[in-house]
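Below, each structure is written out as structure tokens.
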Structure I
């Protein structure tokens with residue numbers, strides 16, 4: 001199987017209707033060229049969530065090694081959150097492969113050049129020559145935007161060439177969106193001479209203006225003709241259908257990917273055609289087309305179908321969100337996704353990759369520290385069985401699982417995050433050329449929330465475990481405290497249905513008072529810990545060890561024998577001797593021990609056994625020559 005070139009596309013808000021057409025165009029071009037295309041998408045604008053979401057949105061690119069790509073396309077136009085486009089752009093400037101900007105001119109990149117001036121000229125000349133209008137107004141985008149500047153300059157140039165006022169019937173600064181339509185309508189209708197036509201710098205402003213004119217009792221195109229720019233799907237469905245200029249997105253995609261493939265094979269290639277020429281759409285809003293009843297019904301039917309599908313998808317999303325929020329593991333999340341993720345488009349593969357830290361902990365582990373650059377697949381849905389699951393995690397230089405299918409692939413990659421945490425990223429391969437709809441974004445948000453819930457539950461679980469451990473553990477030695485020791489030994493003894501040989505031991509340090517008096521209580525605590533460590537090392541046959549208090553320790557050995565007891569005692573002596581030799585203290589660690597082997601069952605009394613062991617320990621302690629307290 002041949003190794004295909006792998007190209008990348010970085011953009012944002014790609015599920016909007018305008019960008020969806022662009023993504024479809026790139027999918028078509030990738031298939032024609034037989035290349036793999038990895039499309040990195042950010043959600044876009046997340047309202048009322050603060051700056052953390054913006055950081056997390058752009059944070060994934062920090063962990064993507066660009067060396068895995070043969071070329072990169074960049075669409076900086078869709079990044080709405082401040083600073084995101086700049087961050088991605090800075091990362092791409094460090095790429096070793098060629099980078100093409102497809103929306104705005106960026107120094108250091110190859111650039112697709114749009115003949116916006118030519119498209120705007122065609123529109124103004126259409127009003128002048130075809131409709132014979134001379135009073136033409138212009139609704140610009142905000143004038144800090146380079147596209148707005150270019151389109152306004154061309155409007156003025158054409159009007160001046162024709163001997164008309166440079167600003168025509170008037171120029172209004174809009175916002176490239178829907179918010180300024182009413183204000184623009186008031187401006188144009190307040191002029192001494194009402195415009196015969198208004199050229200808008202994009203479709204969204206044109207639709208907003210037409211709505212405002214209609215509310216003011218002005219008919220379009222009968223009273224005032226209106227045109228847009230960009231040829232959006234919304235403009236084509238709008239009534240009246242917008243006269244506009246399209247940027248020919250399939251031409252953009254083909255030229256971009258062709259350029260990247262050519263440059264990857266010949267870095268010094270020249271004479272490359274990077275210019276995209278617009279195509280005018282003369283339609284109803286300028287009066288060139290009439291309303292067709294059947295066509296309007298088709299649009300209404302389609303809108304009704306979309307609304308019905310939207311409602312059904314909302315119900316499905318609500319159900320899935322409830323299920324995901326109850327999921328107690330990523331395996332459960334995978335099952336829910338496989339069963340319920342049916343509302344964003346047909347897909348053949350979905351993978352969820354989680355960041356891992358230097359200790360291989362996943363990002364939803366409450367003890368996760370920081371990303372290591374490696375990713376662990378935690379959800380793996382491969383409907384066609386085209387991908388090979390590896391025992392190795394993925395890394396920043398290989399973020400897409402290896403496919404065994406001999407065809408080109410188009411993948412969509414998105415960061416998965418919630419709150420302050422970037423959990424990792426998702427990889428989606430759709431079955432057709434169209435991008436997913438907005439409900440995929442809802443799924444990714446909900447998965448991020450579910451991972452955050454798993455992380456919090458993990459933290460709570462570990463906290464409970466620690467608290468439970470503290471309640472039964474001696475803080476100084478790490479052995480059971482009196483409560484923990486009693487609970488464990490009683491549980492062990494209560495499980496006996498028949499008599500078994502058990503052993504109780506009481507171990508007491510010799511000379512602790514002397515150590516405390518001469519060297520201080522800190523050294524006394526060190527000695528207690530040292531003796532406890534010796535007891536831990538000896539407890540390798542199921543013995544239960546605890547600190548009764550002070551310098552006294554208890555050991556309970558279920559299912560024991562005399563041989564095991566002798567082994568325990570001899571090893572205690574050896575470990576203590578090793579400690580004394582290694583530490584060379586001005587005192588010697590020593591202990592006394594009392595042991596009691598007996599037959600016991602569930603009716604036995606622990607207190608009775610340890611009373612005997614305690615007496616034997618004391619007997620041994622008092623028999624030592626020159627004994628210390």
Structure II
């Protein structure tokens with residue numbers, strides 16, 4: 001992946017919400033602008049220059065049009081010059097033809113530039129987020145991150161749809177129109193702009209307001225996105241418990257906060273436009289009083305006044321857009337700060353410097369945790385935790401919820417690193433192994449194995465290439481996928497729906513097992529793989545898991561102790577610590593924590 005050109009500033013608290021940048025300053029604003037230019041915009045410089053030239057030509061046409069108003073009135077309408085009528089008409093038509101052609105070209109160009117820059121930034125954000133450790137995702141909800149990737153970056157489109165057109169087209173229009181006004185009468189022009197200095201202080205004050213409320217609007221948008229994400233993930237629970245009105249009310253509150261912040265942002269931007277209109281009204285009234293007297297006494301012609309009036313009137317709209325430019329830029333900076341802050345979150349899990357520790361040789365996939373301590377933020381999860389999982393055998397991790405069992409898998413696959421202690425596979429420190437090679441050592445089957453809204457074939461292969469049809473069929477048979485495959489409308493090419501919603505729980509587990517069989521990794525991680533299944537599905541899945549675990553170093557997380565009776569070793573965890581270990585019979589005979597948990601689960605049954 002290409003390195004991100006993000007300049008690193010002072011160290012940030014990675015526990016802060018993403019998009020919580022330091023207080024804005026002029027130096028920081030310049031840094032953000034430079035970062036945006038060098039990292040995302042400069043590569044499109046030729047197209048950008050072309051679009052700016054076209055917009056400048058478009059803007060200059062307004063000055064030419066106002067200049068043509070004088071001969072239109074004085075030569076054609078007042079004096080009745082028929083020769084002038086033709087060339088003035090053709091010239092006016094030419095102005096609008098040029099405007100049409102330039103607009104037809106520069107608007108699609110600016111749209112392409114806008115979407116290209118936004119798309120590139122979204123891709124870089126996603127690539128960065130996918131490299132962050134599980135601690136980051138433990139702290140930040142998916143809905144918030146979705147809005148960071150989509151919502152904040154979309155705000156940058158204002159640069160190409162509002163700011164650059166204002167600078168290229170509207171600024172040239174104002175300069176051309178102002179030139180016409182000065183050419184006609186410089187005194188009238190000075191009178192018209194006499195109130196302009198009155199804009200400076202109010203606009204500076206409104207800039208700060210727009211920046212502040214623009215940031216609040218983005219935060220409110222993220223809150224609404226996160227609320228939607230939680231609703232759609234938990235829609236079955238909401239429906240079963242009659243929570244539609246409650247969740248609707250919560251979402252309404254999030255939307256209301258977003259609307260309020262958005263309205264305040266737009267109010268600040270509109271305030272700048274309103275100030276420009278007030279100053280324009282003052283200037284026009286004074287010119288009308290002063291210039292009207294000159295027309296009455298004959299020292300100025302009607303054509304001159306109408307040309308000046310046209311230039312001045314046409315200046316209103318581009319001036320309004322230019323006066324709102326600072327507000328638009330502040331809104332862009334509010335989004336840009338949050339994008340930049342998210343890209344500055346450091347990647348904690350890094351590829352180690354070579355030479356890398358060797359990956360375990362066949363028959364050397366034993367796993368050792370040695371005095372491992374780990375915490376999410378300040379909440380300890382594992383405390384001085386040590387255990388050994390022998391090569392080629394099944395080791396079960398059991399204990400109450402929150403004991404740290406799943407965290408063992410997280411650390412073993414380096415989705416996070418412990419604060420202290422060591423983890424080895426085949427006697428080698430996993431933090432010194434090639435990261436991709438390390439993760440290639442594992443096949444994982446979890447209670448809620450991730451399936452994507454793609455075809456069944458894609459979900460099983462997961463991008464693997466060169467898998468023969470025979471090998472695929474063998475995996476489908478071993479995982480009992482072939483039992484339900486004929487029921488699917490398009491077989492392996494059937495889409496499984498969002499998160500595999502078109503399949504039952506047992507079917508999703510069998511897909512995950514087929515995936516693990518094709519991966520053929522030396523270490524198997526099973527996380528509650530059968531806990532949510534009915535009896536028949538559990539029997540099928542367990543049979544497939546037994547076949548999958550043969551000859552592999554297997555770690556099993558299970559709350560249902562009946563599934564781990566045959567494990568070579570059972571590690572009992574409580575509050576992040578190892579409290580007991582041994583096989584089933586030994587632990588039952590010891591009468592400790594495992595025996596107590598076993599008794600609770602099988603009270604009233606004959607199982608022992």
Structure III
């Protein structure tokens with residue numbers, strides 16, 4: 001055999017097919033290293049664009065502020081419309097869609113367009129983050145490598161997850177959070193075969209990034225050395241979790257409604273991001289006037305420069321925003337709540353204008369900003385009300401709020417907890433973060449059926465299952481399914497087929513269980529077999545039920561659960577199976593239809 005690149009790739013693909021465990025780990029390491037290089041290049045390009053934008057904003061008149069994001073939005077619209085429609089928006093839903101419907105197949109051009117489009121959007125002031133683009137870049141890397149080598153389809157999703165985990169690990173310097181992002185949000189599979197290569201990819205991505213950049217610093221370095229978590233703070237953090245849940249719900253719903261509004265607009269796809277950027281720019285002008293004391297324009301851009309103002313050394317900036325001296329006694333708290341509302345609503349609207357209109361970027365950074373605003377102002381309110389216990393700090397609530405909002409928007413509390421710990425390296429508030437994140441997730445799941453990542457897919461008719469599906473179904477009894485009634489009279493093997501035709505015409509029974517003289521189940525005549533028999537109408541008067549009866553179908557017993565019921569349906573092309581009375585032999589008591597089982601299955605997924 002000639003030693004060509006095609007033959008080498010084919011050989012590696014064969015090795016992966018024969019020995020998937022070992023070779024998936026090797027490919028995970030390769031994908032992690034390559035994704036890290038791409039993440040660093042993307043990050044450097046984004047930083048240069050942001051610095052250029054900040055310089056330009058200082059040179060132009062205030063009324064021209066919208067022009068800069070509009071230019072970036074126009075470039076984004078042209079790129080996305082002409083080269084990769086999937087590169088618009090916040091990226092993660094597109095990766096989920098590729099994993100669920102396309103077997104993990106993501107064209108390479110999507111990654112390239114996503115990089116440039118995100119730099120154009122976020123770098124010129126768009127209110128979005130870097131996690132969406134970097135997840136899509138990593139996912140494309142994993143998908144392309146898997147397809148080039150010829151990895152079996154069942155393993156492509158794992159390698160896509162490797163790329164996504166590597167991207168998060170590299171851009172946030174958060175290897176553990178990268179792993180859980182891929183497992184909890186994208187693949188929803190915590191099996192060891194999936195977990196191992198993703199961990200390896202995440203570790204290699206982090207190591208490669210640190211080698212290139214030469215540092216291992218947290219993104220938001222903060223220290224609360226004197227903070228001591230007290231049991232007296234439990235009610236406060238529970239309340240904060242609830243507040244952040246409503247913030248996460250508002251964020252998701254506004255973004256979802258914004259996407260609907262822009263989708264229905266009779267405007268060219270290239271111009272929609274430009275319109276969104278114009279609205280963003282107007283909001284940015286308001287931000288310049290309303291929050292002049294904040295470091296930078298927190299309405300525009302990712303908000304990374306503003307987030308530290310809610311905790312650590314910059315915490316005093318927030319107190320200046322709500323200077324108690326400017327309020328009469330008794331009005332201080334209301335003033336702080338007003339600032340909270342303005343900050344949160346402004347950032348949610350800015351993100352909606354950016355992403356719902358077709359801009360390219362992620363939702364993590366705006367979510368972190370929203371959580372920091374809610375938590376930071378909540379901490380001040382508690383402080384002014386004298387409810388902050390000794391040894392605690394109002395600034396800690398900003399850190400906790402960041403995790404709680406991310407958990408609420410993504411329905412991924414483990415990812416939120418770990419990413420907050422890794423981007424701040426602050427262990428003292430880990431317990432409150434865990435509590436508030438769980439409370440926020442539980443509350444938000446009551447408020448809305450889908451996360452910020454799956455809402456758009458649900459509207460498109462795409463349901464995201466999980467690896468927990470079967471474990472959930474093992475606890476759902478078949479008795480919870482709506483049964484279909486049996487024919488009004490028993491059917492015997494000796495009956496003429498014309499009897500079934502009459503019953504079907506009058507009672508619309510899909511299939512007919514056949515019983516013996518004692519009423520015990522012995523077989524089934526399916527509607528499909530009856531329709532086949534009707535082709536030769538002259539023979540119908542001569543046919544008996546016994547001639548069409550099939551005895552190879554399984555029955556369902558009342559103590560069975562949906563996992564076994566679905567397995568039985570998967571093995572037979574039939575619309576219904578017979579539910580029998582397990583206490584008196586196998587006497588038919590109802591029909592369980594495939595349609596009703598699937599309806600119950602979908603309901604369980606929604607509840608789970």
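Read-outs throughout are calculated quantities, based only on the coordinates presented, and are distinct from any laboratory measurement. Treat the numbers as computed from the prediction; the structure is a model and nothing was measured. Cβ atoms are built from the backbone, for glycine too; each structure is taken alone.
Taking distance in nm of label points 7 Å out along Cα→Cβ at positions 78 and 150 from the coordinates of each of I, II, III, which one would give 4.2? The structure behind it is III.
One of I, II, III was used to calculate Rg and Dmax of the Cα atoms in Å, giving 29.2, 99; which? Checking each candidate, the match is III.
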